[in-house]
Each structure stands twice: as C-alpha cells, then as structure tokens.
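What follows is a group of structures, each given as structure tokens.
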Structure 1
Amino acid sequence: MMNYTAIGDSVNTAARIEANAKGGQILISKDTFNEVKEYVKAKELPPIKVKGKTKAVEIYEVEDLTDMFLI
C-alpha cells in the first residue's frame, strides 16, 4: 500500500481558501476558476487576506454547473 501527500504553496492556499468557506459554500481561487470557467457558474467575491501571502487572494464562489459540464 502506498500513501500520497500533496504539499506546497498551492495546497496551503487552497486550505486557507477552504477555511473561509461557509457551510455548503464552494470557494475557488482565480487560477482554478480560469481552468474551469466553461464548466461552472461562479461569482467573483472580494479578495481575501490569507496567512502566508502578502497579496490578497482573488476568489470565486461556485454557484452551479454549466451546460458544457453535462456534455
């Protein structure tokens, strides 16, 4: 059996974003949004300050899937 661990700045940033989500809310970074924007409907939220970053992180709240996701 093998175990895997993800480490690094992206993982830390994702954990910080997740910590800011309310129950049932899905938050993603701008970089993630740019990768999935044709598949999700999301609204931009005000940037948040997260530990370990000098610049606020731009975030989006995922609201729904688009029709492209269902194809």
Structure 2
Amino acid sequence: MKDRVLTLPDDELLFWNRVTVRLRREELPGKPERIVRCVTCGEKVFDAKDIMGEGDNAGPLCVSCAHGAYYQTGE
C-alpha cells in the first residue's frame, strides 16, 4: 500500500489549477531596489522591509531591532 503512491498516474496524484499571486514590487525576486542600514545594529535591510523607529531609534530599523530577534546570539 505504501508504494502505491509511486505508481499512481499524475492525474490521480496531483491536482493542477491556475492561480494568481499578487506581490508588491518590493516582494518580487531579483536585485533589491532599495537598501538601507538599521540605525541600531547596522544590518542591511532590503526593499521596504525596514520599520521606521522613533525617539532615540529614529530612522530605519531591521525587524529584529524593532520587534526583537527570533534567535539568540552564541556566547
């Protein structure tokens, strides 16, 4: 039974459907159109993925500096 999937014809295994995907210009693949540096850590931030900081952190911030990192640096 497990090996049956290996012998199924494509039309029984797969479903084909035309779709439309809407992307903003800055989400398209290819060379970045805009690069800024995070004012806190200096990391490069590409294509409108920066967040504008306020107060002491006025200017573009990377997501990690704006909202906290999803990782911890090694010691």
Structure 3
Amino acid sequence: MELESEQDTGLTDDEWLESQSPIFSRVLESGRYPQLARVIATSEVDLNLDTLFEFGLARLLDGYTALIESHN
C-alpha cells in the first residue's frame, strides 16, 4: 500500500503527513474533536498512514458490530 501511494503521489508517508499538517492542526484547534486533541497532546501517538488506517478501520468495524448486535 505504501509503495503504491508513493508511486501515485510522489510522496513518502511522512512527506504526505507533513503536507497535511496545516489541515490537521485546524481540525484539532476547531474544538470539534476534544478526545482526539487530548490523545494527541498527551501521548506518544505514532501517526503514520498504516496506524491511522488500522485505527479507522477498527472504529468502523466497531460500529458495524454494534449495529448488528442491536438487531439480534
């Protein structure tokens, strides 16, 4: 996945994340996501595309699990 992304964009994961830094900062400073801002500020979070993808996928699957369980 990383190699495909790098071929498509010409950027490494680190370079892409760095290019998104201003957007990410605005999102955190908006106050709309206080939990995320707190986690980022207080822990050693490894922000790379793989961990972000895995985290997002896990939350999506958690939501599907809750939805399925609510219909049983």
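Each value in this text was obtained by applying a stated rule to the coordinates, not by laboratory testing. These figures come from a predicted structure and were not determined experimentally. Cβ atoms are built from the backbone, for glycine too; each structure is taken alone.
Looking across 1, 2, 3, the calculation of helix-only ellipticity at 222 nm (-39500 (n - 2.57) for each DSSP H run of 4 or more, over all residues; to 500) that yields -3000 traces back to 2. If distance in nm of label points 7 Å out along Cα→Cβ at positions 10 and 58 is calculated from each of 1, 2, 3, which structure is the one that comes out at 3.5? Matching structure: 3.
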